[in-house]
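No lab work stands behind these numbers, since they all come straight from the coordinates. Computed from a predicted model, the values in this text were never measured in an experiment. Cβ atoms are built from the backbone, for glycine too; each structure is taken alone.
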Structure I
Amino acid sequence: MSLWQQIVVQSEPRQKKWFTGLTWGILAFIGLADYLLGFERSLFGFYFIPIALAVVARGWRFGVVIALGSVATWIVGDWLAGAHFNSPAVLIWNAAVAMLTYLMLIGLLSGLLALQRDLEARVQQRTVALTKEVAERERLEKAVLEISERERRSIGHDLHDGLGQHLTGTALTGQLIVEKLQRRAAEETPDVKNMVTLVKGAIEQTRQLAKGLLLADIDAEGLASALQEFCVNTASQFGVDCYFQGEPHIILSESGIATHLYRIALEAIRNALQHGHARSIAVRLSVTDKQIVLSISDDGGGLPLPSARGAGLGLRIMEHRARMIGAAFAIETPPEGGTLVVCKLPLQAL
């Protein structure tokens, strides 16, 4: 809480009488000290204290009242202490100069307090606006993630029920043609057989792609096996060295955490293949006494430029998934090159 806010809280109606009494008490104490020290030693500057307290506590109007009281106390104290003035004009001049000085102090202090109040109001407005902006951004990121999942499932269904069935029909038709050519002992038979084999390979790749896209939530105990299977399929499908290292029996508190970690690994592997053109990818899953660490490293071309990386939807989705489960997310370029993606999940979040 700022100084002004503390003063405002203390200056509620029930406290105004107390502040009023305190201000007059300080003024009386300074006036008494001024009288006892004599007119040769002036405490003119010390009257700033009750005036400033009056302005801060109750506003500039009360400050003017205390300023008038300070001038009167100062003049009367000097007169009682034995000060003599050759002319009433001197007394009036001294009082006018003192009052003008105090009024300048009141004006400056009131202006500073007004600026502080305005600054605090602007900070509060900006804080509210920033909070709303952050909430809206999180909402949009969640919406993008949900759209991504929905489109992923839609593409998976299209691959499995559309392209997969079409390729299956093509393979069956090709097999019938092979049988007809074999009965004729046609020399084109080996070529058609090879075509049917290629179509069957395309069917298997389509099924693997659809399986990855349609994958349901990972079991709380199945993260390691799911990562192992995906690495094997990736190595077979793309002809790269993709392997998994980790403890096979890692138990998480809920399947949602396992699913998010799995999706982070999948996105990191896809980035390594599509953008980094990696030939070797290592997925590691380890557990310490404080956290679970998922890391994906590759030997690809490294990170893209910061401008391109900031606009990358895949990276933002990975970061959002990590935040949703309370994990720390980092992506960097190791000294030996390539890309390293690390997701650290504290055990307290489980």
Structure II
Amino acid sequence: MEYLLEVVQDLSLAHDLERVMEIVRHAARALTGADGATFVLRDGDNCYYAEEDAIQPLWKGSRFPIRTCISGWVMTNRAPVVIEDIFTDPRIPLDAYRPTFVRSLAMVPIRSLDPVGAIGNYWARHYRPTAEQVKILQALANTTAVALESVQLYGKLESRVKERTAELEMANEKIQRLSLTDDLTGLYNRRGFTLLASQEMRAMRRNGLTGWLLFADLDGLKRANDRFGHERGDQLLRAAARTMRETFREEDVVARLGGDEYVVFGIGDEAPTGVDSRLQSAIDIYNMDSGGEEKLSVSTGVVRCDLACNATLENLMARADEAMYEVKRRRTAR
């Protein structure tokens, strides 16, 4: 009884089926002094011999039809069975037992109302277990039933915790994404640009590379808003964002700072004129394909940053902004 109490305590702490079976297969044999023990689970219309502890191999990993197996009889009739001589009992499938050491057995169901399995004890000699031994074996089976229900409940709770954790992670990612992106265009916002471009600048300097920063201002936004309404202005802002996203590389940091201002940071030794030309060519293609009344027009300023450049990101943005306004002034003066 002292050992049975230890087993009950161990089962109460088990959180998975493998641990339950490990405890039960050893306990079932030790509690009755049997030569072997099996842990059988009901698998639809089959009996699955999931675990065993025996002096010789029995049927671990095998499945037998429930109607032809003694463990199936135990589960179907929801009652224990004691067989002193297996060769005289018609319920025994002798072809399965002949290769084994088994001569006598006792088997009890796991859960009496709707059995989910069975625990079997086997002896290598003709032996009739006492009523007390069968009672102890059934007590083990009843405790196992409770442990299996706890494992199932624990599994559901663990699954729910994982689902909830995944939901929270997705929510946090969405919050993080929203805090770094511009609602209208889907580009990074000022905060996202500052964070990611700063990281890129550090990587650029650490690896001895060069980089560039483009500052862009969407021309004619106020005119489009006044003439066609803010919906048309928003369309132009999104068109500019889409054109920039398609023009520059995936690793370049493209952002809308707010209003009609955009900024791009990239790593590479491309000349400022090359960066600007790529964008202006893409805008020309957009205007040819769009057929809209208000054409897309962007004024830009591009500055380089090399190993000798100790400027901060804010300095680069200010210099590019100044270069952009110089372009805009020249356009206005024409």
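From which structure (I, II) was volume of the Cα convex hull per residue in Å³ calculated, if the value obtained is 240?
It was calculated from structure I.
For which of the structures I, II does the calculation of mean count of other Cβ atoms within 10 Å over residues 109-116 return 18.0?
Answer by label: II.
The value -17500 for helix-only ellipticity at 222 nm (-39500 (n - 2.57) for each DSSP H run of 4 or more, over all residues; to 500) was derived from one model only; which of I, II is it?
II
Of the structures labelled I, II, one was used to calculate relative contact order in percent (Cα under 8 Å, 6 or more apart), giving 13. Name it.
Answer by label: II.
Between I, II, which one scores greatest on distance in nm of label points 7 Å out along Cα→Cβ at positions 21 and 301?
Largest value of distance in nm of label points 7 Å out along Cα→Cβ at positions 21 and 301: I.
Which structure, out of I, II, was distance in nm of label points 7 Å out along Cα→Cβ at positions 37 and 269 calculated from, if the result is 8.3?
Attributed to the structure labelled I.
Of structures I, II, which gives 19.4 when mean count of other Cβ atoms within 10 Å over residues 61-68 is computed from the coordinates?
I
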